[in-house]
Structure 1
Amino acid sequence: MLRKLNFSIGLILLIAFPITGLYMQYYFRPEHLTEMTARMEMRANHIYILFVSLLNLLSFTSLISYSSRFAKSLDFISRILFLTAGVFSFIAFLKEHTGTLKGRWFTFLCVLSSLIGTVFFATAYILSQRSKSSES
């Protein structure tokens with residue numbers, strides 16, 4: 001269930017990436033937006049959309065055999081964090097380009113949930129590989 005949701009969100013964000021790029025190209029040009037900090041914020045959030053999309057697609061392709069309840073819990077939490085990071089990244093793109101670099105909470109939550117999700121996902125993967133090697 002969560003794997004399919006990771007795939008769906010990853011695919012939606014992957015499609016949204018070039019659309020947000022076109023949006024920036026036509027509406028956030030230097031002549032339309034004099035504040036360069038706001039352009040930088042917009043571009044950073046644009047790249048976060050791609051980053052989180054790829055994290056979701058990667059988590060979809062990885063099928064982890066659970067060796068313990070702990071590894072299963074880590075995998076579940078990581079997948080949820082990747083999904084929430086996708087939502088945060090898109091909201092950050094839409095809302096957080098004020099040019100002040102302050103109060104970028106959606107961007108912060110996107111990066112934080114991506115980082116924690118990656119650590120949990122890698123730990124679950126390592127635990128599953130360890131159990132496979134000890135069984136052999």
Structure 2
Amino acid sequence: MLDRIVGYRINRATYWANLIGIVAIVGILVTFGIVGEQGGTGAIEVVLAILAGTRLHDIGYSAKYALAGVILHALLSFTVLARFGYEEALTPLGLLNLAFLVLLVWLGLVRGQTGDNRWGAQPPDGVSWKRPEKRFSED
């Protein structure tokens with residue numbers, strides 16, 4: 001099932017377009033109070049992990065690193081909240097989120113592999129939301 005969700009590659013242009021779209025949607029949700037201090041960020045983390053996973057495939061790495069990042073982020077967040085409480089945890093949580101933002105930016109800057117790799121053909125240039133056809137299987 002995970003192969004169906006993240007079993008392909010996206011280029012940098014498509015990654016940036018998606019990331020900017022997600023940030024805009026999150027901004028709207030925060031502005032209208034749908035997501036904010038009371039939580040609701042789990043779904044956002046999952047969407048970002050899927051996006052990061054497809055980008056990692058283009059670079060030549062497994063999407064499991066994106067899943068591990070989401071799990072690590074959640075564990076560290078809960079640990080910081082449990083240790084310090086909400087008010088005192090804001091600064092460490094902000095630094096944690098900044099670190100993961102840096103990783104998301106890095107994914108958008110690094111070049112993908114040239115030619116086919118384990119996760120499919122090289123994505124075409126430019127922004128494309130068309131899902132590529134799977135030409136070969138993972139063994």
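Quick note: the coordinates plus some simple rules give every number you see, no bench work behind them. Note that the structure is predicted; figures quoted are calculated from it, not measured. Cβ atoms are built from the backbone, for glycine too; each structure is taken alone.
A few remarks follow.
- In this comparison of 1, 2, the computed figure -21500 for helix-only ellipticity at 222 nm (-39500 (n - 2.57) for each DSSP H run of 4 or more, over all residues; to 500) is attributed to 2.
- Per mean projected area of the Cα convex hull in nm², for residues 65-112 alone, the highest-valued of structures 1, 2: 1
- Top of 1, 2 by distance in nm of label points 7 Å out along Cα→Cβ at positions 49 and 121, largest first: 2
- Each of 1, 2 could give distance in nm of label points 7 Å out along Cα→Cβ at positions 57 and 97, but the derived value 2.3 comes from 1.
- Comparison of 1, 2 by distance in nm of label points 7 Å out along Cα→Cβ at positions 25 and 105 - largest value held by: 1
- Relative contact order in percent (Cα under 8 Å, 6 or more apart) from the coordinates reads 32; which among 1, 2: 1
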